[in-house]
Structure P
Amino acid sequence: MSDASDAPLVAVTMGDPAGIGPEVVVEGYREIVERARPVVIGDAAVLRAATEVCDLDLDVRSVGDPSEATRDPGVVDVLDLDNVDLATLERGVVDEAYGAASLAYVERAIELATDGAVDAITTAPINKQATKLAGSDYAGHTGMLADYTDTENYSMMLIEEPLRVTHVSTHVPLREACDLVTEEQVLDTIRVTDAALRDLGIDDPAVAVAGLNPHASDGGLLGDEDDDEIAPAVERAREAGIDAVGPESPDTVYVQAADGAYDCVVSMYHDQGHIPIKMLGFSGGTAVSGVNVTIGLPIVRTSVDHGTAFDIAGEGIASAASLVEAVDVAAEMAEAR
């Protein structure tokens, strides 16, 4: 392991205190410091409790500033917001107070990243019901990050090697998602996808664009969105120098991409892109790996590709693989920038 100053400084948010976030943070910490210099944004008391749940020999140290993070594999450095009452903490439940706490971690991390105090952000899972109870109108991290950084053109990229996918839309009803498949929206997504792939070290990325309708509309037999909206967007992207193809039949393009034909697939809506990723990343009904990247932002943000898993919170059995991979991707993108 290199010196602390040689590694990107990554703010890791703790996530919902009642979920598995604190456990995966401490469980994966020794691996995380191999790739980055982490500083956890969270509650020190909850993290100490998580080390006991996971039976780990780790110290938790409060720091006043991210620059104090040491990259010591035996010491979890945390910017302690001290906003959870450990004595009353009830794991596995939706609670307004826990939603407010998890939002505070994300807000602080965004502030640090936009101020240049950290090189990247990696987020542990929050619970949408809890954050809604706390007054948030955001469906998740993505919209919040975009608003806080005044970003208009952004997308979600999911990475589960050997597959990467991005999305024209995510957390909206399917009827609304179809209406969002416009030439401009598709083109914007292709553009930010190409830029993000270059941030990941891919010099000449090949981007496949999935069709909206079965068989990419079959020449107009199954709808007109593919010919009227997606195809023109792909053509404009190609004219701009992006190696894009499509619209491709959505029932085969993901297999082709996983086999190495493309570096990423632009998906038209949430489930179209998520289902193939989840098929690769789930084991026994639980996400064990995979990374979520918000692309198009002025800051680097990655996340685990799983939720708060309230059903196993407090049992010390949650896998930290997704968090470790997310920090690795964050460090890679920060170095590229």
Structure Q
Amino acid sequence: MAAAARVAPKDYFTPEEWSPLSTKSSWKGPALVAHAWIVIGLAAAVAMAFPIAIPLAVMIIGARQLGLAILMHDAAHGALHPNLKVNDWLADNLTPGGLVAYRTYHLGHHKYAQQAEDPDLALSAPFPITRLSLRRKIVRDLTGQTYYKQRWAGLVKRLSERKAGEPLWPILKDAAIARKRFLIGMVATVAVTAPFGFWWAWPVLWLLPQATWLPMITRLRNIAEHACIAKDEPDPLRHARTTRANLLERAFLAPYWVNYHCEHHMFMHVPCYNLPRTHRLLKAKGVLPRMLTAPGYLDVLRQASSRPAKQDRGGNPTPEDRGVVKAVIQ
């Protein structure tokens, strides 16, 4: 089982250059977590005061929900705080949580990036796909179908397959334990907002972004990072893609410098807030042309959806290209 090739910082940076890049701040990581929650709170407050702003708030909140997941990802690398206990506490209590299991899984992805043993390989292997297939996936994301499949379909199936006489309580108890944070957040938010007439705040301003905008931008982020990269790629500068992101893309699609994914795979312990500086130094040293990069997210999506649609004898798309493609972006 061969691990993916890796690079050494000393091959690209002097010790004086590398030290500030790899240094973990005691305040920047926590400040980013606070920033995510403050943006969520402000967007929700504006939407409650001016309901016409709800669609915009859903996009902003969904992007910060992804941002919290990105910060948990940083914590999986021990990059959210120099004290590992503080690092893990922040991730387990102020981001989506489940850090220990996620860290084990995700470090396996880094160890075997784009190799046969990469646990994330199935996410990038199906690409390129057709434009029609990509559109159908985005529709499933924005209509909550992806969210339902990932978060609730298993429970519904378990309930529907319950044998006659089998008690219902153990199933519901296990489901409640598995979704404890979700339920606590729901109860706490409704308890705070309902007395002021905003009983709808939690389903509209937390659940709706989580079930629609978040799955879509998570899909687009995954596509940008690893789609259309060859399996068993030997070059460690091409295991992941860095995508240029403008201000709107950083606000609604790629928060907290997640677009610098090639640099992240090259130097996975560099905190996210140091990735732009890492990018600039590599560019100044002439390394950027050897790295896998894209000028923007639309460019990546065009490449990822470039497979021609197959047609039957009547000139109509085949069943496969009507969207029945066996790929799941999580």
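No value in this document is a laboratory result; all are computed from the given coordinates. Please read all numbers here as calculations on a predicted model, not as lab measurements. Cβ atoms are built from the backbone, for glycine too; each structure is taken alone.
The table for this structure:
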| item | result |
| --- | --- |
| Mean count of other Cβ atoms within 10 Å over residues 24-31 - highest-scoring structure of P, Q | P |
| Per mean projected area of the Cα convex hull in nm², the highest-valued of structures P, Q | Q |
| Structure (P, Q) behind the derived value -10500 of helix-only ellipticity at 222 nm (-39500 (n - 2.57) for each DSSP H run of 4 or more, over all residues; to 500) | P |
| Structures P, Q, by FRET efficiency 1/(1 + (r/R0)^6) of positions 216 and 272 (r between Cβ atoms, R0 = 25 Å, to 0.05): label with the highest value | P |
| Comparison of P, Q by distance in nm of label points 7 Å out along Cα→Cβ at positions 80 and 280 - largest value held by | P |
| FRET efficiency 1/(1 + (r/R0)^6) of positions 88 and 248 (r between Cβ atoms, R0 = 35 Å, to 0.05) derived as 0.60 - corresponding label from P, Q | Q |
| Winner on FRET efficiency 1/(1 + (r/R0)^6) of positions 104 and 136 (r between Cβ atoms, R0 = 30 Å, to 0.05) once structures P, Q are ranked, highest first | P |
| Which entry (P, Q) yields the derived value 0.05 for FRET efficiency 1/(1 + (r/R0)^6) of positions 112 and 168 (r between Cβ atoms, R0 = 25 Å, to 0.05) | Q |
| Of the structures P, Q, the one that 2, 12, 14, 18, 19, 19, 11, 4, 1, 0 was derived from, the read-out being P(r) over Cα pairs in 5 Å bins from 0, in percent, for residues 56-151 alone | Q |
| Answer label among P, Q for the case where distance in nm of label points 7 Å out along Cα→Cβ at positions 48 and 200, calculated from the coordinates, equals 1.4 | Q |
| Structure from which 2, 10, 17, 21, 19, 14, 9, 5, 2, 0 was derived, P(r) over Cα pairs in 5 Å bins from 0, in percent, for residues 128-239 alone, options P, Q | P |
